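Undergrad: What follows is a group of structures, each given as C-alpha cells.
Bear in mind that the values in this text are calculations on the coordinates, not laboratory data. Keep in mind that what you see is a predicted model, and the values were worked out from it rather than measured. Cβ atoms are built from the backbone, for glycine too; each structure is taken alone.
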Structure P
Amino acid sequence: MLMKRLISILLIIILSFNFSLVYGDTAFTAKSYLLMDFNSGEIILSNNEHEKLPPASITKIMTLLIAMEYLDNGTIELGDKVFVSESASKVIGTSVYLDAGEVQTVENLLKAICIRSANDASIALAVHIAGSEEAFVELMNERAVQLGMENTHFNNSSGLPSENHYTTSNDIAIMSRELMKHVRIIPYLTTWMEDIEVGKSKTSIQTMVNTNRLLKDYEGANGIKTGSTSEAKYCLSASARRGDLQLIAVVMAAESSTLRFSEAMKLLDYGFSNYDSVTIGKKGDVVANIPIEKGETDILPLMLERDSYLLLTKTNMGNIEKQINYPEFINAPIAQGQKVGELVVGLDGEEVDRINLLSKSEINKASLGKILKNVWQNFLFNK
C-alpha cells in the first residue's frame, strides 16, 4: 500500500515537472484551449475543450470553409462578381466599408475576411453563395454536423454576438483542420498587409493589416483566425508548420489579446518540442502490384485510399511495422477504386492504423484471343 502511494506521488511530481519545463511559471488563464496534430487529428493537450462558448470571428472559419468547398467544386470562382447587399453594407463591427450595390470579386472578399476579419465581406460572400445569410447559416450548421462538431450552433456568418451562437475549442479545431486541407486558402491567411479598392466607383482604398500577430512573431505560422467581442473575450485558432509537423492551437475566452497569442504560442511550443509527425503514406501512393488473371493487362497497381500519419513523441519514436495484405492474384474485370487489400500499420507490436488498398485503374476482361495467347505462352514457357 505504501509502495503504491509512493509511486502515485512520484508520477504526480514527474508530470508537474514536465508541465513546468514546457510552460514555465505561467499557468494558462484562457477558459478553454486545445492543441491538435493537423495530420492525424490527434489531440495533444486540452482543457474545457467541450465547453460551449461564443466564438466571435472564429465563426468565419466555417464561412471560409464553405467558400473553399464551393470553389473546389466549381460552384463559384475567384473572379465571380459579387453584388454587395444592403444587409452586408450596414453590418456593425469590423469591416472594409463596402457600399450597398457595389461589385466585388469573390477573391477580394476572401482577402477581406482572412486579413481584416471583415463582417461586411462575410455577409456579402454568404449571400452570393446561398442567396441570403439565413440560407448560408443553414449550410454552416449542416456542415458542422457532417464534421462531427457536436457542440456547435451558428446564427450568422460573421460571429457577431447572438443568442444560441456557440462552439467549443474541440469543434473549432475540427473545422480549422478541415479548412487547412484547402491549401489555396493559406496565401490569404498569411498575407500580412494588402490594399483593396472599395465603393461603387472604387475610389476608396482600404489598407488591410492581418489581425493574426503570430504571422510576424512565430516561426512557421500559417493561419488561421482571431476573434474578439466583449462576450467572447479574446479567441484564436492558430496553425503552424515546421517540417512534417503541423499543429493547430485553439484558445478561447482569454482575458486579453496579448494572452491569447502568448498562450497559443505556449501550446505550439509544447507540440514542436515534444512531438514529430511520421508519414506512413499519402492518398494515391502505389504500395504494391498484384497479378491479374484474364485481364487486358497483367499487373494492377494498388494505391492507398487515404493519407496515414503517426504522431510520435521525440523521446520514444517506437518501432513502426507495415504489413500489406492482398490476394496472390485477382480476376478481371476490376473497377477503378475497387478495394483489393489493406495496409496494416503497427507500432511496437500493436495495430494503430488500417488503410484500404484500391485499384489504381480500371481493368477490363481480356478478349478470348488474348486469353488463348496467354495460355499458349504459359504452355511453351512451362514445357
Structure Q
Amino acid sequence: MKAKYLLAVAASAVLLTACGKQSTDTAQANQAPAAEQGAEEKVLNFYNWADYIPENMIADFEKETGIKVNYQTFESNEMLNAKLVAGNSGYDLVVPGSVFAKAQIEAGLLRKLDKEQIPNYKNLDPAIMAKLGKVDPNNEYLVPWGWSYVTVAINKDAVEKALAGTAMPDNAWDLVFNPSYTSKLKSCGIAYLDTPSEILPSAMRYIGKPPYSTDVADYKAAGEMLAKVRSDVRIFSSTMIDDLSSGRACAAIGWAGDINIARTRAVENNSGIKIEALVPSTGAILFFDNLAIPKDAKHPGNAQKFIDYFLQPKVSASLTNAMTYPVANMHAKEHVTPELANDKSTFLDADSMAKMVEPEGFSKEAREAMNNVFTEFKKGR
C-alpha cells in the first residue's frame, strides 16, 4: 500500500546554493567509464518513498542479478533533497518527485542515464515521457517509477446526501473551491492535502492563472479564492487514504492513486463507503516520482541494472497492481489486473490525458509566495 507523503514545499533553499556548481559537477558526474561500472561490487543502495514498492520486487531482483539491495525509505522530498545537496549520501538510486527533480538536475545533483545500459528503456511510452519534458528536457536523467495527478475525491453517497438535490457540477473542482458547494459539503467533511505545492497550482489553474506562475500576484489571487472556502475545510492531511476510507471526509483534494487505495481499503473493510477519484473535465496537475541516480553514486551500473529490471513489463505492472499507480511502461497494462486496467481514473483516456498539465518547477520567489499564501490560508487569515 502506498501512503506516500509528497512534498509540502518545493526545493529547499540549500538546493539553490548548489546550482552554481552545475556545469563542472554535472560534466564530471556524467562521465563514468564503462570499465569503472563493470568493476562495481554487487551492491545497490536504494532510497525510496515509504510503502512504495511491491513486496517481492527487491528479492526477485537480487535473485536474478546477484546484486544485494540495501533498501531505506524517506517520507518527504525534503529529506531526500537534503541528502543529495550535502553530497556523499551513499545512495545509488533515489526516487525524487518531479517538481524537486527539475532543480536537482539544474544543480548537477543527478547523473545522466547511459541508455545503452538500459535496453528496456525502449518500453517507455513516448507520450508519457513527453509530459516530463519541462522537468527533464530530452529525458536524460529520469525514469518514471509511478505517476498520477492531483484531483478531487468523493464519497459518492455522502456527497449526494449533503448536496440535497443540487446537481454535481460540470467542473469537479467546484466541489472543493466553490463556496456554493463547499458550504454544503462541510457537513460531511472536506479535506485538503497539507502540501502547498499540490494545492496552490490547482487553485491557480482554477482561477485561470498559470499553475507554476512566476508572478507573486497570482499566488495572492489564489489565496483570496481559497480564503472564501477556508471555514468549510475541516481536515489537512498528508494523504487522504484514511480520511476517505473511514468516512471522515466526503470530499477531498488528493492524489488519484491514493484515492483509489482508499477505495480499495473501504471495500476490504466492508464499510459500504463508495469512493471515487474524479477526472476533472478541465484537467488536473500531473506528478511523477522518478528513478534517478545521484551524481556521486558508487554503483551507478547496478542502479541502471535495477532500472532495466523494473522496465520489464511484468515487473512494472507489479507496481501498479500493488499500489494502484500507473507506470510509464507502455507494455505493462496487459499484465495489470482487469479491475485496474479498466479503471478510467487510473489509466486516463487520450482526451483526459491531453487536458492534464505537465509538472514544472518553482522559482525561489514563487516558492516563497506559495508557502506564505498556504500558511495564511491554514491560519484562516
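Undergrad: For distance in nm of label points 7 Å out along Cα→Cβ at positions 55 and 71, which structure out of P, Q has the highest calculated value?
TA: P
Undergrad: Something else about it: Consider the structures P, Q: one of them gives 1.6 for distance in nm of label points 7 Å out along Cα→Cβ at positions 47 and 367 as calculated from the coordinates. Say which.
TA: It traces back to Q.
Undergrad: Same structure, new question: To which of P, Q does the computed value 3.4 (distance in nm of label points 7 Å out along Cα→Cβ at positions 207 and 231) belong?
TA: This value belongs to structure P.
Undergrad: -0.65, -0.86 is what came out when log10 I(q)/I(0) by the Debye sum over Cα atoms at q = 0.09, 0.11 Å⁻¹ was calculated for one structure; which of P, Q is it?
TA: P
Undergrad: Another question about this same structure. For structures P, Q, calculate relative contact order in percent (Cα under 8 Å, 6 or more apart) and state which one comes out highest.
TA: Q
Undergrad: Using FRET efficiency 1/(1 + (r/R0)^6) of positions 151 and 351 (r between Cβ atoms, R0 = 30 Å, to 0.05) for the comparison, can you identify which of P, Q gives the largest number?
TA: Sorting by FRET efficiency 1/(1 + (r/R0)^6) of positions 151 and 351 (r between Cβ atoms, R0 = 30 Å, to 0.05) in descending order puts Q first.
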